[in-house]
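What follows is a set of structures for review.
Readers should treat all values here as calculations from the given coordinates under stated rules, not as data from a laboratory. Here the structure is a predicted model, which is why all the values come from computation and not from measurement. Cβ atoms are built from the backbone, for glycine too; each structure is taken alone.
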Structure P
């Protein structure tokens, strides 16, 4: 009989994990010139909110100066912001939406 010890190392398996995309907040900024009804219509049209949800977001932005509208991936957030800002610009209002990376 031999006194040799055989060491067997287990196989290591690595799994590739896909990283979740970073999320971005869409933020409505308050201004004193855009009519409330117009803001509600934009929120309903671009962000698919009900009238009640849109009214709540608009009032929060009015009271606090800004309000998070929704959270999306970067590309979707930028597209929604561009659509909403374009609607305000076409109508002649300074309606402003912006994006911010979620922490």
Structure Q
């Protein structure tokens, strides 16, 4: 008879990297009404009234403001949808994305 020696099975845990994050940035313009900017921020980014006002005022005074941080695909989608909302109303409302450092 032959002797069977059981071998230990090695379990490997795959290392999963966290997705790289991107900032969604509101760029100020002097044409889009403030009330409309606040409405878009509330609708697309689920900000409260106070937070949306603070983001809008910061962008107005400093030229731009970080709205939120998301993985790349979500950030691009939200920025595009928010910019399209402005374009649909004839405003040059612009949201951009950039990598988080």
Parent structure of the calculated result 0.10, given that FRET efficiency 1/(1 + (r/R0)^6) of positions 13 and 37 (r between Cβ atoms, R0 = 41 Å, to 0.05) is the read-out and P, Q the choices: P
Answer label among P, Q for the case where distance in nm of label points 7 Å out along Cα→Cβ at positions 69 and 85, calculated from the coordinates, equals 2.3: Q
Of the structures labelled P, Q, one was used to calculate Cα extents along the principal axes in Å, giving 89, 25, 22. Name it. Q
